[in-house]
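Take a look at the structures listed below.
Each value in this text was obtained by applying a stated rule to the coordinates, not by laboratory testing. These numbers were taken from a predicted model, which means no experiment stands behind them.
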Structure 1
Amino acid sequence: MALIQCQFYSDVLNLSTSMTVILPQQTTTQIGMQNTLTGDKYQTLYLLHGLSDDDTIWTRRTSIERYVAPLGLAVVMPQVHHSFYTDMKYGNKYWTFLTEELPSISRSFFPLSDAREDNFVAGLSMGGYGAFKWALNRPEQISAAASLSGALDIVSLINQADQEGLFHLIYGNEDVAGTEHDLFSVIARTNKNEKNPILYQCCGTEDFLYKDNIRFKDLCEKTEYNLTTDFGSGDHEWDYWDKTIQDVLAWLPLKGK
């Protein structure tokens with residue numbers, strides 16, 4: 001595998017930013033690694049970080065590079081700061097960056113497929129929210145999405161938070177209930193059809209976000225949305241995410257399986 005720390009300029013953000021990228025590499029003599037190529041254009045997993053982290057965190061806290069090596073899967077990990085993957089009221093346009101500029105600029109740098117069936121997104125905590133938000137609101141771009149301990153109920157989180165703090169910077173005075181930011185509302189009004197992205201949701205039973213995740217699961221069951229779940233023991237920490245990202249990779253509809 002090739003591990004790339006990529007610094008680049010974003011026209012959307014109007015600043016220099018970074019992403020961490022893993023690319024497949026076919027090798028024959030590398031000890032302890034089984035590397036695979038699956039074609040000229042790679043299937044791609046956009047892997048999103050949580051609130052306290054950045055684009056390097058998945059490679060620092062898990063063995064994601066080793067896990068994807070035999071899969072021939074590229075991984076793109078962007079930097080979005082405390083944005084909740086949203087065009088901020090008092091800040092930068094991270095939703096536009098994520099869903100429009102990031103795929104385009106990544107494909108200009110690297111041999112990544114632009115086919116919907118080859119593009120996936122996953123994330124933890126804030127990134128789990130971002131993954132489902134992207135897939136549910138832009139289903140023409142993403143075929144599968146996974147949330148690990150996701151902060152899925154943004155309305156509840158805002159109601160519990162200091163209204164002059166982080167969420168005020170992101171949403172201002174906007175009532176997000178019923179909007180594209182509100183995943184519960186998006187799921188409730190989604191028509192059941194084969195073009196909807198498939199979803200994978202996991203959360204540990206000791207996690208402070210567990211109850212919100214159960215309510216999201218219940219709504220998906222009520223609306224018959226295609227959701228796979230795993231609610232085993234675990235807390236909001238990296239031992240859990242290092243394990244469950246392997247489950248996510250096993251679930252993804254990858255070529256050659």
Structure 2
Amino acid sequence: MNMKRIGLCMTALVLLLAAPQPIGAENGPEAVRVRRAAIVIDDFGNNMKGTEEMLKVPFTLTVAVMPFLPSTKKDAEEAHRNGHDVIVHLPMEPLKGNKSWLGPGAITCDLSDEEIRKRVGAAIDEVPYAIGLNNHMGSKATVDERVMRIVLEVCKERQMLFLDSHTNYRSIVGKLAREIGVPCLENHIFLDDIKTKLHVLNQVKQLQKHLSEHDTCIAIGHVGGGGKNTAEVVAQLPRTLTGVELVGISKLAAEVR
């Protein structure tokens with residue numbers, strides 16, 4: 001090989017090594033990961049604090065709207081106009097607490113099969129543009145096979161997803177959903193179980209840690225008490241979570257069908 005050809009080969013090799021590579025490409029194509037986070041905001045429907053701010057965040061949220069409340073339809077319609085996913089935030093019986101805290105149309109474990117089916121259908125009809133449901137409270141209902149089978153059968157009939165808010169680590173929702181054939185996802189982190197801005201910021205760090213070990217993360221926040229603090233932190237997530245695609249729950253559900 002003459003010196004001119006050797007020089008050309010060396011130049012090509014230098015250019016190849018200098019070319020920008022995708023993140024993780026140094027370990028081969030399998031190392032390139034697309035990380036996704038879905039931010040779900042509960043408790044819309046009752047003119048709660050932070051509602052206006054939350055609906056204006058600059059990316060797709062999943063807006064969980066409680067049925068049969070003063071701003072149920074208004075919040076669902078505005079969320080849809082702003083490009084957010086809408087789901088029904090279905091009140092379900094907890095292990096502890098007063099049933100009156102649940103609000104109208106709640107699913108409790110003493111109801112008949114027929115009444116559960118009727119209430120779930122009515123709740124879905126009440127929330128415009130809903131593509132699925134998640135449980136409001138529900139630590140008792142989500143471990144009751146009879147109750148959850150009926151709820152998930154209605155989801156199947158309506159072609160809806162279910163998001164298990166995971167208020168009880170013994171929840172049987174995922175197992176039943178797989179059996180029935182309903183796309184089902186599970187919450188990983190509550191952002192504002194303590195309603196201070198500092199706590200929400202710390203929970204975002206937990207979200208980042210989860211994404212360092214997994215490809216997806218679902219995190220739930222709330223409007224209401226502390227809702228404006230949560231909205232302020234959530235609005236900054238596109239800058240905080242660098243390299244993470246913020247998506248609606250529908251995008252993650254499509255991958256588990």
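When Cα Rg over 2.2 N^0.38 Å is worked out for each of 1, 2, structure 2 gives the greatest result. Once relative contact order in percent (Cα under 8 Å, 6 or more apart) is computed for every structure in 1, 2, the highest value turns out to be that of 2. Structures 1, 2 were shown, and helix-only ellipticity at 222 nm (-39500 (n - 2.57) for each DSSP H run of 4 or more, over all residues; to 500) at -8000 was computed from 1.
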